[in-house]
Structure 1
Amino acid sequence: MTDSGRRKICVVTGTRAEYGLLYWLMKEIEADPDLDLQIVVTGSHLAPQFGETATVIEDDGFTIHERIDIEVGNDTSVAVSRSMGLAVIGMGEAFDRLGPDIIVMLGDRYEILAAASAATVALIPIAHIHGGEVTEGTIDDAMRHAITKLSHLHFVAAEPYRARAIQMGEAPDRVFNIGAPGLDNIDKLDLPDRADLERELGLPVNQAYFLVTYHPATLSTGNTSTEAEEMLAALDQFPDHRVVLTGVNADAGYDRISGLLSDYAAMNENRVSLHASLGQRRYLCAMKYADAVVGNSSSGIIEAPAMKTPTVNIGDRQKGRLLAPSVIDCAGQAKDITAAIGKALGSDFRDELKSMMPVYGTGGASEKIKDCLKSADLTGINRKSFYDIVLQGAAS
């Protein structure tokens, strides 16, 4: 607690996408007179090649309390391991200085696992968002489950994910199905209209376009860039569509993919634009007006369906997630991607999406999380018992 008696809630963020999902929760915490928001920034937020998006956080009016530079910049597995080590050291020191009552983290990335490890050693409770999910195509899957076992309060996005967290031994009364916090952005952000978006991105008026986000599939047994090459070949089959490319995240193998996208944009400058970071507002607006979201990002699984925008989900990176009817899974070969894009553009398919039911809730998650963080009894919360569903019966 602070001297004023306010509960200190520390939010850790390492990427632009993750920050976009945490934004409204951070606003909720900041606005509550009984809570004290602390912000720890790390990872690609501090790296120029990923847009140095710590400046975005500050431009949004937040105070960054700690910056943990983990020297993102090399995409080998050894370099990622080194960054994890730096993150554990930096997080441990930052948490010691800040003295938070509870730490909030989202997702499954390596810097978040490092933060969870440091918090565990420091005996600081952890609240984890988006646990219980499965993404079989990345090492993030194992990291997400590891973070779940290190955490004490769990905010999941759907009922099957709640059941999975309980299956992993987490007490049912600490696992809350609150939906996906990213959907709050759709309800609350003042998105530009199409004319403003086209002006900001330099798009021709009313020309059809695809929003493309592609990240490394870190458990791929082949060349991690081959699938990206196939995707670009498929996009060439739709020459009447502009292509809005977003930057690659800081996973092992990102350098080759980033180079491919840069070269593709340079060779097709009259049709393709590449943006290191669109920012949450422009990204969601671009998603809203796109003919389809193409790639392998979780945003195509969670946010795009909420806007009734079709998604072409390539390969295994998101394999295992709950999918709305608007998501078209396809293999990573050009012919399969081309066929999937063609289906997404079909009027019959698009008409079916108008009555589509939500898979990840309908918004309001951030306020629910804040209320729980504020009211949760943290006394002795670090002394976890394994909830065994075989011995204790089915999860409630």
Structure 2
Amino acid sequence: MRRLLHTAIVGVVTAAAMSAPLAAQGALSVQGFGFPTGQLSTRAAGTAGAIGEMDATSPINPGALPSGGRTFFSFQVDPESRSVSVGGHKVNTNVVRFPVVAAGARVFTRGFVGASFSTLLDRTWDAAYNDTVLVAGEGVRSTVATSVRGAVNDTRVAFGWQFTERLQAGLAFHALSGANRLKISRTFTDSGTFGPLSQLSTLSYSGSAVSGGVVVLPLPHLFFAASGRIGGAMATRYGDSVVTRGHAPDRYGMSLLYDGIPGSQIAVRYSRDLWSRMRSLGSSSLAVNDAEELSAGLDVAGPKFQGIASQVRFGGRVRDLPFGWNGNAVKEKTTAVGGQLPLARGWASVDVSVQWSKRTAGPVTEHGTSFSVGLTVRP
């Protein structure tokens, strides 16, 4: 009986996003285990992820770490405003994320070690809708409120090595952890007769993964980067008990970057995440699909500040989201702009980016505007 109870709780937590009316929930992008942030730094987000495989401050390709130059510390904040339209209703919601914190330092002459804390999946939303239940054969009106606060986070320790001017590679180890805290309450209109009901459930996640990658210069001004992540065992727990088991998602990606135009970088990137490996962690009704992503972007030199050129960025991306809604896959299209302003004569910089996303699934449309502000210090 205890095992059946735990399994039922997992089903409630992982399916709550699909059971609550979407217009009340206000988010198409946080179905299932949550929204895949992409683990992009503000710099990479300004190109819609196109330079992600080459970016030392994005915890994607450990082979890119030597590109960080010298010691760095990077931190960012990403508020997002979302608007969902379904069935003639429109609901606006807001969320603030801190998706990437990263640090790195050069060791020996050609080595580079790095550590990062990033959000793999973010699941934060609130829902409220009216409902009628039968009590002693009579319908009683009530309001059901659901609140979820949770995420799956990725703590990464990585090491990169520059073998030659044309080849650098890296290896990383990942510890995945997090929790989903689900609160469901029912308040009756006739509060004098019926008291409120509430339930709080918490599921925790733990898992591991290993990743590796390279950055190669096969031709002058043309860089090729590739990386892959192999997911290890992953489990969900309720209290001290393991409820379900599965695997962390595998991922692989590659990109090309051309810097033959002075002060400019042009990049394209493709990646694929095997989210279906997480399916057994959730309920049987969880709709989860592998997801592909294609992005292209431009990073060009802008006006000089303190004698150092600023940067201006543009990009576009199309991708699938892993968790569907009502049998429909969620598709996302994103347009991004951004830039970088050097500070303290190059010892620090501020990056900014704005991403406009349109997500669709059947008759439902979600528009999201995400702002990202990042600070990088290079002592």
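Things worth noting here:
- Each of 1, 2 could give percent of Cα pairs over 17 Å apart, for residues 212-291 alone, but the derived value 47 comes from 1.
- Which entry (1, 2) yields the derived value -2000 for helix-only ellipticity at 222 nm (-39500 (n - 2.57) for each DSSP H run of 4 or more, over all residues; to 500): 2
- Which of 1, 2 yields 2.9 [distance in nm of label points 7 Å out along Cα→Cβ at positions 132 and 308, calculated]: 1
- For the set 1, 2, ranking by FRET efficiency 1/(1 + (r/R0)^6) of positions 188 and 276 (r between Cβ atoms, R0 = 35 Å, to 0.05) places 1 highest.
- When mean projected area of the Cα convex hull in nm² is computed across structures 1, 2, the figure 21.0 traces back to 2.
Read the figures in this text as sums done on the coordinates, not as results from a lab. Here the structure is a predicted model, which is why all the values come from computation and not from measurement. Cβ atoms are built from the backbone, for glycine too; each structure is taken alone.
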